[in-house]
Structure I
Amino acid sequence: MKILQYMAPGQAEIQDIPVPEPGEGQVLVKVKGITTCPHWDLHLMSGEPMFPGSQLPYPYCAGQPGHEATGEIAAVGPGGEAFPVGTPVVVWRDRGHSIQGCYAQYVAVDVDHVLAIPADLAVEQIASLELAMCVQGCFSQLLRLVDLTDVRFGVGGMGPAGLVAVQLARAYGAREVVAIDPLADRREVGLQVGACCAFAPGDDGLPTRRRGPGAFDVAMDCTGLAVSVQALMNTTNQALSLFGVLRDDVRFGWEHWAGLQLLGAAPHAKEGAEKALEHVVAGNLDLRPLVTETLPLSRYTEGIGLLREKKALKICYLPWE
């Protein structure tokens, strides 16, 4: 089968390896499509670790960092009988980078890491469910603290996670969802998926302080940038969810201490994946706007170039074309 492997920074190659066999409690998925996780892909391409202090060994584990995949069951290992051959599925969990990833024609996956999906969903509608699961986890945390009905909800960053957050905020009853991003084309996509208004950082239409005009009741940062987190801390009254990977310190002072609750990223959970899938099936969450381009896996490097140049949000790769 064909599989992608990073041999060195800037060097991703298509290799030929045997088709894996599903082990105990596993199923073999014939992968129909995989979407990028832009941060992982760009960091691997540049040779820069995504998390401070971590290492990137090359050649990198084959098939990585692909983990947002959909396809159908091609074979079943002992204990995987709940998913008959031919069942359409989505991989909902990033299984880590020490085992084969999903940038491949086939991948063996633990049975608990796939969900059956409706057969009529297009690849672009469902491949990014793993990302939606992660964002849903943050919303599950928020919902335990705050009733999102009728709130003013700010979202920092209109990358893929931010576009999911806009839609989920609307699904959970937010009165207004405000999109924030420095790029005009990404603000436009934010409006298309349900934001009531969209601003660049520093625009006059944004609130300038907590308890002030237009302040957010609740917000979510999807950038991981300290400047974005700090701005939302300074303009959000009740709760701020930090979805983006935070690499720098931010200041939490007395003005935040009086009522603002900060929540870090939520752990992966099947419950979140199932809830995100419910939203997709119900039409509350459309993952297609996250995909800017669909390409054969053989054109992987071309797609990563589009991500680097900010000409794409996500790329969907097709391993059989």
Structure II
Amino acid sequence: MTTTIAVDGLVKQFGSFTAVRGVSFDVAAGEIFGYLGANGAGKSTTIRILCGLIPPTRGTARVAGHDVATETESVRLSVGYMSQKFSLYPDLSAIENLDFFGGAYQLPRAARLARARQLLREVDLDPDEPTLAGAMPGGVRQRLALAAALLHEPRVVFLDEPTAGVDPIARRNFWRLIRRIAADGITIFVTTHYMDEAEYCRRVGLMVDGMLAALDTPSNLKKTFVPGAIFDVRGEHLPRGPLAELPGVTHVEPFGAGLHVSGSADLRAEQLQAALARADVSAVVEPIAPTLEDVFLAVVARGHAS
């Protein structure tokens, strides 16, 4: 399988602060690769390096066969980028926006308009719709921004928090488009705070404090970092102490309005229920399948403990 992104020992320092610490990974053509982590973990800095926007301090990275440090122009022509913040012109229509950005890539006008119309149809937008981008709903603007990122036929598309603030239906439709694009052989490199979206990725890298703390398929990450039992605990004013002190319990983490408790394979819901009852707490305890959010919490806890 062809490698379109190859990163080896990547380091980025800003003065005395190290944002990326010796990161290494490869991404294959047509792969949807998830790059997850908390704010400040080094995700966006990595993307900026891979897009040729800032140079690495040490290490190497090649994107679409081009060195990010010495072939920045070739790298930029080989990648598309879509940010969390809508960056197209609000006072232009969809086709006008793509026409403008196609000109920035020096595409001949007839060719770029034909390409723009094709892409707008592919992302389920009407090329002749006169509505200005600033008046479009969030999900529509999102699809327009994706079309703009694909306009110059890049081999790699970077999506940096692309669905932030978009409703669940629009998010689901967006990921349907992403899978279609990847099926055509385009590499998708995506960051997201929505762990359910990361399930769509073939592999996921988890960044903690600038380091790549884990990298594997979603299923293998769950087996590795949440190998035992896991339970969802729901109730009011839930204490963590009575649960954390139980034999076999390894992690008790806040999860939404409740707690997720993980532990050894022989841990039972009845044990958790009894511990809470002894603390005069009423709660519902149910065994559940682990999620990537559970994985992320386990990876972060392991990183802070080391």
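For the reader, a short list of remarks on this structure follows.
- Structure from which 22.9 was derived, mean count of other Cβ atoms within 10 Å over residues 69-76, options I, II: I
- Structure (I, II) behind the derived value 65 of percent of Cα pairs over 12 Å apart, for residues 165-220 alone: I
- Identity of the structure behind 21.2 (criterion: Kirkwood radius over Cα pairs in Å, calculated), options I, II: II
- When distance in nm of label points 7 Å out along Cα→Cβ at positions 61 and 205 is computed for each of I, II, the one that comes out at 0.8 is II.
- Identity of the structure behind -7500 (criterion: helix-only ellipticity at 222 nm (-39500 (n - 2.57) for each DSSP H run of 4 or more, over all residues; to 500), calculated), options I, II: I
- Among I, II, which structure scores highest (criterion: mean projected area of the Cα convex hull in nm², for residues 29-212 alone): I
Every number here is computed from the coordinates shown, using simple stated rules; none is lab data. Computed from a prediction, not measured in an experiment: that's the story for all the values here. Cβ atoms are built from the backbone, for glycine too; each structure is taken alone.
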